[in-house]
Structure formats: structure tokens, C-alpha cells
Structure 1
Amino acid sequence: MKPGIFRRLINLWPPFLGAGIKIKEISEDYTDFKVEMKLTKFNRNYVGTQFGGSIYAMTDPFYMLILMKNLGKDYIVWDKAADIRFKLPGKGKLTAHFNISKERIAEIKAQADKDYKVEPRFTVHVKDEQGNVVAEIDKVLYVRRKDRKDRKKDDIPQPPQP
């Protein structure tokens, strides 16, 4: 799917639409995403700043999407863990920039092929309009080839049971 069409579709996804999260740009090779969120009555917290859950939501899927789009259907990619540190209150328009270089993607692919699985780590900074860091988010992903025969059940993330 072309990045422009993908961007328009994901911007209509209800969790993003409700929180006022917009993907502004996606590179042609899906290695670079730029996201913004304006302060609205739907993402404002009790003290008048951006709700922390919305700040995290604007950072949630993008490293996973970059790897999924670049590694292809032969790989499983999951978000595994995240850590968020709030630095300043979110006021006005916030932005986040996600990028994984082609070289890093190749390293992740090679490691997954060699070592069964890999858990790459990434950090993204959410910034305000003045360029101040409002929040710092560390993400850990889980990546492995789908066709591995020697996989261990405990190594595969399982969906929650109802």
C-alpha cells in the first residue's frame, strides 16, 4: 500500500481520531514517520494538559509498523515493553519522529535469522512546539522469523486469554 493511502487510513483509526493524533508524514520506504497531536477537549486531562495515555498512544505502534513494513510477512513483530518518562506538561501541539535506518533494519533481520529472536530497543522523544522534550519513551520489540521450526512456546508472545 502506498504510504499516502496508509497514512489517510490510519488517521481514521478510532483511537487516533478520538485522541487527535495525526500521522503527518510517512516516507516512501516506511522507515520514517512524523506524528502530531494537538491539545483538544478530548485529550485534555483534569489540569488542562495532554492526557498521559494520549501522549503514549501517539508513540505506540510506529516502531512496530516500520519493522513490519520493512521485514515483510516472513517475520513476526510485536511490541513487548514500553517505559515512559514525563518531563514537562503537554500543552499545545506535540510531535514525535520515528526512524529506523535501513542499516539497523538489516542488522535486526540478520540477528533474528541467526539467533532465533531479537528484542531491539528504541527511544522516541515527544516534543512541544518550542522543541522541549515533554516525554521520553523507550520501546522494546520482539522480532523473529515465522518459519523457525525450533521455536519454544514460551518465547512466543501469546494474546491475552479472555
Structure 2
Amino acid sequence: MKKAIKKIALINGPNLNFLGVREPEIYGRATLADIEKLTADKCAELGFSSQCFQFNSEGAIIDCLQQLYYDGARGVIINPGAFTHYSYALRDALTSVSMPSVEVHISNIHKREEFRRRSVTAEACVGQICGFGVNGYILAVYALVDYFAKFEADRL
């Protein structure tokens, strides 16, 4: 792998392009564009560049993760959407790329329907943040930057 660059990728999964429209009583009124700007601004403030992606298909997310690995990205913030609960292929992709990742969910998945309470992808991440609305993405930026400082100082 090439030397990692100071880039954090934000990957949002299926239906998250409908934020602001989809169930605002659960997900709020912020759009995906709002979240991407918020995340990019926080990354820049902390000295990192960012790149944002949204995919409605599982294979596209996996392809993106693999390309980010080859491009030398430092870490990933990922909201896998419904893939969270059953995508072992995505879990395997997260473990195979050897980039620290933080899983984010706008709602608290542990207080929702039974099928949403299990995350198969969180096991492949350094942590999971859920239930803090769009602020969870900002918390994820802080979490990754802190992780880099503590565990990967030699790679910065």
C-alpha cells in the first residue's frame, strides 16, 4: 500500500440520498448535501481533505472502499444504511482494506425495530456512533483524527 494521505472518505449507503425527504421525524430535515458540507468543513478545520460518496448498491460501496485503499486514504466514515444489518460482503470489504473506519447512524439503531439493532459491519470498524443526528458525522471525524493521533502517528 502507498503511504496514506490526509484524506477522510465519507460513504453513505442506500436511500441516504433521500435525507431531508425520507422520514424526517426519524432522520431530520438535513439533506445529504448538508451532511457532506458539515463533514468536509470539519475535516478541513482539522487539516484533512475529504471526499464524499453515496451509493444505493452494495457492490459500488465495496468498489469504492477498494479504490480508496489503493489511493491511500487515511480513513472512512461510513453509514451503510440497511446494509449495516446483513451485508457480510461489506463487512469483509471493510476488514480487507485495512483503513480505520467509523460507522455512523443518524438514529439510534438500538432503539428501533429489532432487525435494525444488529450491525454486522460495526465489527469491522474502530467504533460506531449512533443516535446523535447529523452531529454523529462530526463526532466520527473527531474519532478518526483522534485514532490517527493515538494509533498511527508514524503514518501521518
Structure 3
Amino acid sequence: MEKRRQFGHWEGDNVVYNRHRRALSTTVERKTRKVMIFRPRNQTAKAKASETIRRYRDLPPEAKRTMTYDNGLEAAAHETVTAAIGMKFYFAKTYSSWQRGTNENRNGLVRFYLPKDTDLDQVTAAQIRRVEEKINNRPMKCLNYQTPNEAYAIEMNKLTTHRNL
């Protein structure tokens, strides 16, 4: 059974909205359950890679070890991300969403706040950040009732403390 002992392993996916040609990209860190939500300017692999690089560029290498996606075309530019920030990519088997179960769970929470019929063109970046914060500030039993933000902060603090020794 997976114990999630090592920090820095992420799962990623797109949350596509019906009748709209827009999507949100979500990534979730497996150990801390922290989710990052961003809206690429379009659904191309290049746009998603660009936003992924922007969100992860400043993290220490230990916080961006791996990313696991499904086999969708939105991750076709994964080599660009690896070259830019050093994050290795893996892909789940087709029709095996359970291999990225943490991310699927977080996508359900995103849908709670932004249902399928939401027009993403009417949603501001500030609203997306608020959804991200609401999800990351929910205490979780699997985290000993810490929030994902608290668990993530502890892990990041360990990295900076270790580097300063």
C-alpha cells in the first residue's frame, strides 16, 4: 500500500466545462493533498505547459519531484516542463482514474464550487484563487485534521530547514 511518505509527488488533470471551450488545470501534491488550480489561456498542451512552469518554477527541486497525468493530449508538452523545471512526468493507464485518485477527489471539490455549467470566461483569477484556498483550508482526517495548507507549509519548512543546515 502506498504510504505517501515522500513530499513532492503530484497528480494532474483538466476539469473541462460543458458548452465552453475552457478548462481548469488542477494539480495536487499527494502527501499533503494541497491543490493548485490554474486556467491556461486555452486547452493546448503548450498553454498548459507554460502555466505549469510558471506555477512550479520557484519551488525547490524536492517539492517538484514527479507529476502523474492521465493520457490526455493536454500533457503532450511534458518534455518542455521537464526541461524547464526538472519535474519528471508519468502517465496513468488509460481508463484508470483510480491511479490518480487524489486528483480526482480534488476535481470533485472544484466542481462543488464551480459546477459544470459555469462559464469560465466569467470567472476571475481571484475567484479561482478563493476556490483553491477554500479547498486547501479544509481540515482532513487523513492529515490528522490539519489542512492541506498546514501540511504543505510543514513540508516546505522541512526543506528550507534542511537546506540551511
Origin of the value 4.1, where distance in nm of label points 7 Å out along Cα→Cβ at positions 41 and 81 was derived from one of 1, 2, 3:
1
Using distance in nm of label points 7 Å out along Cα→Cβ at positions 65 and 89 for the comparison, can you identify which of 1, 2, 3 gives the largest number?
1
Which structure, out of 1, 2, 3, was Kirkwood radius over Cα pairs in Å, for residues 49-120 alone calculated from, if the result is 13.7?
3
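Computed from the coordinates by the stated procedures, all read-outs in this text should not be read as laboratory data. A quick note: this is a predicted structure, and the numbers were derived from the prediction, not measured. Cβ atoms are built from the backbone, for glycine too; each structure is taken alone.
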